[in-house]
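Nothing in this text is a laboratory measurement; each read-out follows from the coordinates by a stated rule. Only a predicted model underlies this, so the values are computations on that prediction, with no experimental measurement involved. Cβ atoms are built from the backbone, for glycine too; each structure is taken alone.
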Structure P
Amino acid sequence: MKFIKQFKSKIMKIIRLLTTLAIVSVVLITGCKKDTFVEIGGVCPVVVSTNPANAATGVFLDKVITATFNEKMNPLTITQASFTVMGATIITGTVTYSDSTASFAPSGILTPYTTYTASITNAVKDMSGNALQTDYVWTFSTGGTVSPSVLSTDPANNATNVYLNKTVTALFSIPIEPITASEIIFTIKQGSETVAGIVSYDGSTGSFNPVSSFIPGTVYTGIITIGTEKAVSTVFPNSYIWIFTTGYTSAPYVISTDPGSNETNVVLGQIVTATFSEPMDPLTLNTTTFTIRQGTIHIAGAVTFSGITATFTPVCNLESGNTYTGTITTGAMNPVGISIAENYVWNFSTTIPLGPLVVDLKTVGRFGIIAGVGISNNAGFSEIHDMDVGISPGVRSSITGFPPAIVVNGAIYASDDIDPPGVPAMLVQAKQDLTDAYLFAEGASSPEPATVSGDLGGTTLTPGIYKTTSTLLIQSGDLTLDAQGDVNAVWIFQVASDFTTIGGAGGNVILTGGAQAGNIFWQVGSSATIGDFTSFKGNILALTSITMNSGADAVGRMLARNGAVVLTSTNIINKP
């Protein structure tokens with residue numbers, strides 16, 4: 001019996017020794033530093049995430065920098081010495097700690113577009129004395145703005161009788177971009193319960209759309225927390241908080257539109273419709289409550305209502321290559337006077353313009369005539385309207401016949417002008433822009449150019465690129481350019497040599513289908529001549545010279561890169 005007791009005692013000593021060795025092994029493996037041994041399986045503290053993240057860009061200038069650990073830390077070890085932020089110099093700030101997260105709040109705003117380095121040193125320890133094994137270092141770069149603030153909400157604070165299907169919105173101080181949205185937590189609570197909903201942003205407005213209707217006669221709390229990735233808890237530091245109380249009714253709402261929200265390639269003849277959740281009062285749906293805008297421009301149209309659908313019919317076709325905004329305001333009501341809960345706003349985009357990309361004239365677009373060596377008005381009272389006349393490198397003495405020719409609502413500029421200052425440089429830039437536009441038009445290849453030759457008189461051409469390897473005429477009749485209802489349609493004529501229109505029975509350029517003279521470009525590889533009494537449309541970009549014969553008029557521009565522009569007798573040029 002005594003032998004058995006002695007044997008058991010020796011066994012227990014061996015077990016204790018092995019346990020001690022195992023603990024020492026763990027300590028050596030993990031590298032944790034403690035005043036006492038850790039239990040088997042213990043780990044050292046580590047930083048699991050930071051905000052901003054490493055290499056983040058566009059960080060707000062008033063950002064509070066945070067680092068979150070894998071366990072609770074000793075707050076006494078998290079100080080301004082152990083948590084630092086460095087730009088060109090060390091940044092002053094306040095360091096705090098809460099719920100496994102250390103925070104560094106800079107004393108002032110950070111410098112725009114600057115890279116900063118944040119560091120957590122190994123002086124930081126957990127509650128058991130285990131230290132961070134190596135300094136944790138990360139970098140981030142600021143943007144140019146401070147974080148958004150909430151300017152107002154709908155419903156407002158303490159609002160009552162809120163519709164049960166209300167979409168809650170907040171207006172922010174800056175537009176909300178994707179990187180900004182990731183910094184915002186937008187929550188609605190009913191008591192301690194979080195309401196399920198979908199959050200979206202459009203410009204400076206954030207919207208919370210509840211998945212289900214609100215409960216009647218109930219107080220709700222709205223909470224917007226900015227600049228933290230932590231979940232909203234029962235305490236909301238630095239948050240925007242407001243309350244509202246629901247009523248007992250739901251508002252009518254828009255259930256669909258045609259075109260739909262963010263729809264693209266909408267046809268130019270589109271009639272816009274909005275379908276409601278219930279019948280509406282037709283008298284409340286009109287051009288004040290149902291509008292279509294292109295930018296800030298209101299589109300003229302007529303509004304009608306039938307059943308549950310309102311229809312907006314534009315007076316003219318929509319324009320290609322544009323984004324339009326449809327709006328139905330809270331002035332729209334059902335027959336018992338209940339309005340929609342908030343303005344309904346959506347966007348859609350029309351088809352791309354027919355033909356090639358427009359030729360960007362840039363600064364040379366201000367000129368009705370520009371030339372290299374000479375500008376002359378040989379006879380008669382020629383007029384250039386709403387555009388300037390310029391010559392470069394030619395000088396003012398090379399401009400003749402002005403008067404009797406006049407420039408209406410414009411001016412004449414020459415490369416040797418000293419007043420006003422800067423004219424020579426302005427003309428040099430305009431000539432460079434002309435060269436760039438000429439080369440762009442010459443090289444345009446999409447859509448694929450159609451080959452033409454000889455005489456275009458008596459033909460009708462739709463938008464596109466038309467190319468000839470020699471001369472081009474408009475002689476046996478008028479040339480008709482049909483935009484097919486697209487006012488932004490573009491034509492580019494690539495003429496390898498001379499271009500001539502012949503006056504008399506034909507030779508005019510006729511526009512139809514909404515075609516605009518400003519979107520027609522004649523790239524001429526030599527010289528151009530506009531025939532007697534021809535009515536011409538478009539911008540001539542000639543390598544050499546341009547002549548307008550007696551009585552010819554144009555809606556367009558006569559732009560000669562190297563040669564002269566000659567007005568023969570009583571020629572009129574109007575701005576396209």
Structure Q
Amino acid sequence: MLKHLSISNYVLIENLDVDLNSGMTVITGETGAGKSIVLGALSLLLGNRAESKILTDQTKKCIVEGVFVIDKNRDHDFFTSNDIDFDAETYIRREVTPEGRSRAFINDTPVKLNVLKDLTSRLIDIHSQHQNLTLKNSTFRLQVVDSFHGDEKLLKNYRSVFQKYTLLDQTLKKLKLEQDKLKRDEDYFSFQFNELNNSDLESIDQVKLESDLQLLENSGDIIQSLQSIQQNMDGDDPNLLGLLIQIESQVNQISKHHPSLKELHHRIQSLKIELSDISDSLNDLSGQFSTDPEKQLQIQGLLDNIYILYQKHRVNTAQELILLRDELDEKLNNIGSVEGQIESLTKEFHQYEKEIRSISQQLTDTRMASVPGIEKKINGLLSFVGMNQASFKVEIKTDDESGYHVNGSDKVTFMFSPNKGRGYNELDKIASGGELSRLMLCIKAMLADTKGMPTLIFDEIDSGISGEVANKVGEVVKNISGSRQVIVISHLPQMAGKADHHFSIYKETSVSGTNTKLKILEKEERIVEIARMLSGENPSDAARETAADFLGV
């Protein structure tokens with residue numbers, strides 16, 4: 001139940017605070033007084049779109065707050081699942097900044113708009129002429145049938161199975177697409193894998209191969225140079241080592257004449273020894289080099305192959321090729337793995353398909369069983385509100401084309417005949433706006449006994465009716481208010497006379513501007529207001545007497 005509503009800085013409302021009660025509350029006022037503005041502000045709590053142009057003062061934010069009495073047994077799970085503190089009196093607030101940004105709060109906990117909508121959709125149902133369009137919505141029609149003695153446990157069980165069934169179906173479709181792609185790529189992957197696998201990538205040392213190849217390519221020149229050097233050092237006369245021996249002998253002969261010559265002799269001796277050692281090393285080194293055309297071709301082939309692979313796969317190292325080879329190996333293994341998954345999941349899918357078929361049929365049977373009761377209830381209410389020539393019926397068919405959906409496999413159609421002797425046609429193709437409005441009221445009245453909707457708001461549902469029909473419509477609304485809070489925005493005195501609480505909405509103009517206000521009316525004020533609704537401004541005594549009769553005073 002909506003216990004308190006507070007609105008500030010919304011269109012023509014500077015500040016509005018109103019306490020609301022259970023039972024039936026009516027809001028009346030002249031056209032343009034601001035009834036739609038109050039509803040617009042309230043719609044912000046229901047998660048409707050907010051814009052900065054709604055602000056009365058563009059420098060301040062708009063705040064709409066409602067205090068709701070919450071049924072713990074019904075709604076406690078919502079608070080637990082969304083990690084929000086539960087309170088029997090829950091505060092729901094919506095703020096809109098001058099920049100157009102919007103924020104929502106439940107018990108001072110910031111929440112996303114979808115969370116706000118989830119909660120308030122359980123707390124308030126606004127019925128307006130515009131909402132009559134929902135009669136054309138197939139999901140709404142199905143909900144109407146399910147709300148009338150429907151098996152909530154069965155529907156909940158169906159949805160649980162449907163969720164798993166749908167998830168499996170999506171997974172299988174995805175796996176089959178993956179399998180098709182893998183099979184198309186299998187030959188290509190196999191060729192690439194074998195090419196890389198046969199290249200023995202782990203044993204390839206590119207740096208050593210390139211070094212060995214360079215050596216083999218230059219071995220001939222190296223051998224020729226070494227041989228020439230060795231020939232100059234100790235080959236045929238004259239040679240470097242022979243000349244050094246002669247020099248050493250000559251210096252030796254004169255070394256005895258001066259210490260410096262002796263030292264020079266020692267140095268030449270050391271040089272002769274070093275040169276002789278170099279000659280031996282050159283001799284040994286010459287034996288290590290050889291030309292091997294066959295080995296050179298083998299190494300060149302290995303390097304050419306790896307260079308081609310680098311270019312083909314756009315990589316720079318053998319390690320990257322190894323990683324690519326392993327990835328290809330995994331893809332090839334996945335082909336078999338995906339086939340196994342598909343086989344396993346297909347078996348599981350068939351089990352859920354069998355289960356969902358069974359539960360869906362149970363839902364259909366339950367819905368079909370409720371149809372006579374729905375038709376009897378609605379047709380009785382239609383007759384009560386002055387549509388005694390009209391007839392309403394429900395058709396339920398299995399929707400073979402779309403298969404299973406979140407509410408089962410049924411398609412519900414509302415059929416209508418406005419006059420006796422005329423055939424039935426689909427409701428939205430034959431009913432007028434006024435007929436749709438009263439039919440929707442009858443549906444709300446029926447659901448009021450079955451659906452846990454604490455607060456119902458009716459916005460000018462009585463448009464276009466008068467007299468005894470208006471009185472009957474008022475009685476229907478009054479009956480609904482016996483089990484829940486009902487708020488009615490109305491132009492009809494018959495409706496206003498049946499309310500437990502009566503508010504008047506009006507505009508007040510001052511130097512600061514125009515402001516919409518709401519006032520609770522006492523008994524005498526109600527008589528004057530209803531009399532005004534009957535005969536206009538400055539109502540007659542007769543109008544006052546009629547108004548008093550409406551109020552039973």
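Thinking of P, Q, which structure, once FRET efficiency 1/(1 + (r/R0)^6) of positions 79 and 535 (r between Cβ atoms, R0 = 41 Å, to 0.05) is computed, gives back 0.00?
Answer by label: P.
Out of P, Q, choose the structure whose coordinates give distance in nm of label points 7 Å out along Cα→Cβ at positions 199 and 423 equal to 6.1 when calculated. Here the read-out was taken from P. Among candidates P, Q, the computation of mean projected area of the Cα convex hull in nm² that gave 52.7 used structure Q.
When helix-only ellipticity at 222 nm (-39500 (n - 2.57) for each DSSP H run of 4 or more, over all residues; to 500) is computed across structures P, Q, the figure -19500 traces back to Q. Identify the structure, out of P, Q, from whose coordinates Cα extents along the principal axes in Å, for residues 159-318 alone was calculated to give 56, 37, 21. For Cα extents along the principal axes in Å, for residues 159-318 alone, the value 56, 37, 21 is produced by structure P.
When relative contact order in percent (Cα under 8 Å, 6 or more apart) is calculated for each of structures P, Q, structure Q gives the greatest result. Source structure of the calculated read-out (FRET efficiency 1/(1 + (r/R0)^6) of positions 127 and 431 (r between Cβ atoms, R0 = 30 Å, to 0.05), 0.95) within P, Q: Q.
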